[in-house]
Structure 1
Amino acid sequence: MPRTSTVVALLVCFAACAGGTGSENPGGQAEAKPTPPASAPATGWDALEPIVATVGGAEVTAAELDEELSSEIVEMRVKLYEARKNALDQLIYQKLVDAEATQRGVTSDQLIQQEVESKVAPPTDEEVQAFYDQNAGRIRGSIDEVREAVREHLQSEKAADVMRGYLKGLEESAKVVRHLEPPRFPLDPGKAPRLGKATAPVQIVEFSDFECPYCGGAAKTVHEIAAKYGDKVSVTFMHFPLPMHTNAPKAAEAAMCADDQGKFWEYHDRLFENQRMLDPLSLVRFAGEVGLDPNAFQVCLDSGKHQADVERDVEAGRKVGMSGTPGFYINGINLSGALPLDVFSEVIDAELARR
């Protein structure tokens with residue numbers, strides 16, 4: 001592959017794979033990979049007949065088969081979209097570079113040398129040392145042993161940043177318009193607690209776990225989204241307590257008991273502020289602190305009134321491929337992990353522009 005194509009491909013991979021935010025899976029490990037979005041049951045199996053088998057005269061339908069394979073189907077669809085998106089980005093970037101090089105009467109490699117490589121300053125010793133100090137716990141070897149490897153890594157990062165900016169300029173000048181749509185399927189949150197109006201043009205459904213540390217960070221971002229977009233965005237909260245979080249299911253029920261008294265979000269915030277104190281006594285204490293009727297709250301919690309509601313949320317999450325938390329669906333488009341506000345804003349702004 002020519003060097004220009006390699007640089008562009010690396011940028012595409014960097015843009016697609018860059019992480020640093022986390023989600024939590026049932027094994028307790030942080031994940032960067034996305035949770036697949038919802039899938040319409042029969043969409044991925046158009047070639048199937050309505051009846052796919054008979055067992056002792058009883059019919060097995062394509063809908064039953066899709067229900068059994070729902071997670072696998074949506075995961076395959078997401079992987080197909082990601083592959084197409086990355087390939088499309090690479091094609092667009094390569095065409096932009098080639099067209100600009102032709103216009104200037106130089107080769108693509110020469111263009112990259114002029115506009116990218118020549119503008120990347122070599123990392124200083126201070127930058128190398130700072131990177132080593134910040135990541136010492138994950139780096140094997142002394143600074144002297146890894147100095148050149150760190151320098152090369154920082155050089156690549158700088159080159160990717162410059163390349164990204166350069167390609168963005170080319171893309172804006174060429175007025176590139178992408179028509180490839182991500183998988184988009186509506187998810188009905190029912191009567192789940194809502195922040196914002198049901199008529200908002202952007203509907204966000206969140207799956208979360210009160211004991212998940214990444215969800216605690218995401219909770220702050222949700223409030224930032226609400227403050228930034230106001231009536232343009234609505235966020236609906238659905239419960240997805242993970243198996244290794246023993247206090248999370250009861251905390252979810254407690255939050256719904258708070259919702260009965262109109263204080264879900266106040267109680268939600270208090271739980272995320274005290275994620276290591278979700279024992280039964282603390283759940284009741286928090287109820288008093290946010291102004292709930294403690295007796296009514298205690299009766300609600302002890303009765304298990306909302307256990308079935310939490311279980312329904314979990315089942316809804318599983319049907320759309322949820323495995324870790326937090327997970328978000330923005331008008332059906334999935335984002336996974338404790339992502340920064342600007343990542344949400346990119347999707348939300350695009351959705352608002354479509355309307």
Structure 2
Amino acid sequence: MPGFVPPRTRIARLIVIATVGLLLCACGSLRYYAQAAHGQGVLIVHRRAVSELVRDPATDPKLAMRLRQAQQARRFASQRLALPDNRSYTGYVALDRPYVVWNVFAAPRFSVQAVPQCFPVAGCVAYRGWFREADAQADATRLQAHGDDVWVGGVPAYSTLGWFADPILSSMLRWDDDELDGTIFHELAHQLIYVKGDTAFNESFASFVQSEGLREWRQSRGLPPPDEHARAMEQGFTHLVLDLRTRLEALYASDVDASAMDADKQREIAAFRVRYAQWREHDWPDDHRYDAWVAMPINNARLLPFGLYDRWTPAFAVLFQRAGRRWPAFYASVRQLAREPKVRRDQALQALLQQRS
């Protein structure tokens with residue numbers, strides 16, 4: 001979801017949805033508009049139809065095999081999951097770089113709330129994307145000069161919420177088949193239903209469609225359900241990070257002076273690293289996938305993406321069961337929720353969570 005950011009693939013998808021702001025931003029400099037238009041234009045110019053690529057004898061056989069399966073998943077998404085049937089993910093772009101965009105997160109020095117970036121269609125989100133890493137780093141430097149904590153993450157996938165026919169990108173092929181296919185389901189779900197400015201609702205909904213859609217997709221091919229090991233570890237790690245964020249939030253609400261708060265902030269981060277090491281040794285002694293993230297510098301901005309994808313996912317599972325596990329009926333229920341004011345929508349989702357527990 002960017003370098004290495006756990007939860008790995010969920011963070012990648014969190015970041016992609018804001019890139020619609022690259023195209024529709026109502027604020028910012030002409031330089032930002034120019035790089036956005038140029039970056040999207042390059043993708044359009046270099047996009048090739050997957051149907052042509054897989055027939056081309058010059059195409060690498062491994063690439064052709066991956067693209068064929070992705071197209072099978074794409075058809076399954078529309079035919080069996082009732083997701084949009086359009087040209088998205090029927091094209092392919094080979095990038096000359098490891099990521100399609102780099103997104104910049106920022107939070108004040110003593111806050112776990114993002115410095116918001118607001119766009120007409122996506123609403124306010126926690127990040128802004130750049131097609132060149134150097135531009136993202138320059139933006140980060142500007143924010144740091146204002147005293148903010150910042151973090152820059154590379155993004156393997158790219159979505160415009162259906163405004164353009166989004167392609168499969170070479171950066172996405174670093175994922176395994178399940179993650180590639182699930183990402184297609186996830187992004188098409190965003191095209192189907194998207195509530196401006198409500199990231200938790202949007203991402204929880206799309207994450208549910210991804211996980212349930214992937215289960216059905218594997219079942220249709222006679223495969224067992226996805227391995228739950230990574231998912232369980234991801235949930236455990238996310239819990240640890242959210243606990244750190246809660247501790248920092250309480251610290252920032254206290255009355256200590258800035259120098260003492262800085263010292264306490266670093267003590268909380270050091271204590272988190274100790275808790276992480278104890279958790280991993282006890283529960284996952286042979287799995288080191290999050291070690292590198294924990295070893296890197298941690299600040300408020302690096303904590304921002306956590307907890308957005310799963311907040312309401314169990315509530316959507318209840319809604320799916322109520323709909324008789326029928327996708328059109330489920331989407332109708334989700335649309336009804338989406339039309340509610342945010343306060344009432346959150347109350348309804350909380351009630352669904354309580355029913356599940």
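Coordinate-derived values only; no laboratory data. No experiment lies behind these values; they were computed from the predicted model shown. Cβ atoms are built from the backbone, for glycine too; each structure is taken alone.
If mean count of other Cβ atoms within 10 Å over residues 50-57 is calculated from each of 1, 2, which structure is the one that comes out at 9.0?
Here the read-out was taken from 1.
Among the shown structures 1, 2, from which was the value 2.8 of distance in nm of label points 7 Å out along Cα→Cβ at positions 218 and 322 calculated?
On the way: 1: 0.8; 2: 2.8.
It must be structure 2, since only it matches.
So semi-axes √(5λ) of the Cα gyration tensor in Å, for residues 138-225 alone, computed for just one structure, reads 30, 16, 13; which one of 1, 2 is that?
2
Tell me which of 1, 2 gives 28, 60, 12, 0 when you compute P(r) over Cα pairs in 20 Å bins from 0, in percent.
The read-out comes from structure 2.
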